[in-house]
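Below are structures written as structure tokens.
Since every read-out is calculated from the coordinates, none of them should be taken as a lab result. What you see is a predicted model, and the numbers here were worked out from it, not measured in a lab. Cβ atoms are built from the backbone, for glycine too; each structure is taken alone.
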Structure P
Amino acid sequence: MIDQQEEFKKALGNYPTGVTVVTTFDQENNPVGLTVNSFASVSLEPLLILWSIDKKSKSLGIFTSADQFAVNILASDQAKLCFLFSSKEVDRFTQCEWQRSEKNLPIVKNIASVLECENVQQIEAGDHVILIGKVIHIIHTDKAPLLYHQRSVGEIPKTFYQTN
């Protein structure tokens, strides 16, 4: 008998995505962040994005009660940050470079892009909660993004995204 959950993981693992670190501050003003690849655009009018968090995550309450969060889109040379923010490490921010943004959110330095968002809607969906954010500020660089595919991270080959 085919295990549908395993087949689902294999199928989606074969779908390449970018890698993000979603960040906010907890109620004691400590930075909190986790690696997320369940990130997608939703709307251009207004500018909306979504991401999902496991209901078992220790950070669930922090993110669902936060007024704002930032989606840090990792650059191709930031694989270590992907693994740091997906680890059980408690004090992740002492092991990376970050700063407070103008919108008072923790922003990882040297990223490809960041979308600072207002937390506008949450939807319970299976074993996750989907958070929808209204984009209130964008920082973008021309750095290549970090790619996640089949449980590995890496850079998109430059020949793939060059157009002539």
Structure Q
Amino acid sequence: MAILPILSYPDPRLRQPCRAVEVFDTRLATLAEDLASTMRTAPGIGITAAHVGILERLTMIELDGPGSLRVFVNPHIEWFSPEGQRHAEGSVSMPGVTDEVERPARIRLTYQDLSGARKTEEADGLLSVCLQHEIDQLDGIFWIDRLSRLKRERIVKKYNKSKA
């Protein structure tokens, strides 16, 4: 399992929509293993192929440590609840800064697993937040785009200062 280089904000590839995965083979399984290793090293609880410059609809989330890894290929949110929730978010591509983002409290999504089997499930709580965050990334929406202009400018300034 390789540790892949993570793109850093403001790399333009972080704002590119990802294409659907069409081939479910050993290359995809290896990419998923490499992404999991990369995410754990970052460290993070979620990562997409886009974070490492591979513009394919693959994401994974690991909320409860090793053994809880969830892989989502071609995820698509079918339904959002009208109720919202606020949660601190950040990115492996912009380490060291976080801010609260408001998102729907519950979602229903469809996705495929690494073998290509289609699945549907509902999520709430932190899983819902993480899925929305990572699916946004697959759609070319970086998490700070969900903040007000003022908050976004403050986050970028803080991030740039931390890199200097």
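Quick one: distance in nm of label points 7 Å out along Cα→Cβ at positions 30 and 142 came out at 4.1 when computed from one of P, Q, so which one is it?
Attributed to the structure labelled P.
Between P, Q, which one scores greatest on relative contact order in percent (Cα under 8 Å, 6 or more apart)? Walk me through the numbers before you get to the answer.
On the way: P: 27; Q: 24.
Biggest value here belongs to P.
Among P, Q, considering only volume of the Cα convex hull per residue in Å³, which has the greatest calculated value?
P
Can you spot which of P, Q the value -9000 was calculated from, given it is helix-only ellipticity at 222 nm (-39500 (n - 2.57) for each DSSP H run of 4 or more, over all residues; to 500)?
The value was obtained from structure Q.
Assuming 11.8 is mean count of other Cβ atoms within 10 Å over residues 78-85 as calculated from a single structure, say which of P, Q it is. Please report the intermediate quantities before stating the final value.
Details: P: 19.5; Q: 11.8.
Matching structure: Q.
Mean count of other Cβ atoms within 10 Å over residues 110-117 was computed and gave 22.1; which structure, P, Q, did it come from?
Label of the source structure: P.
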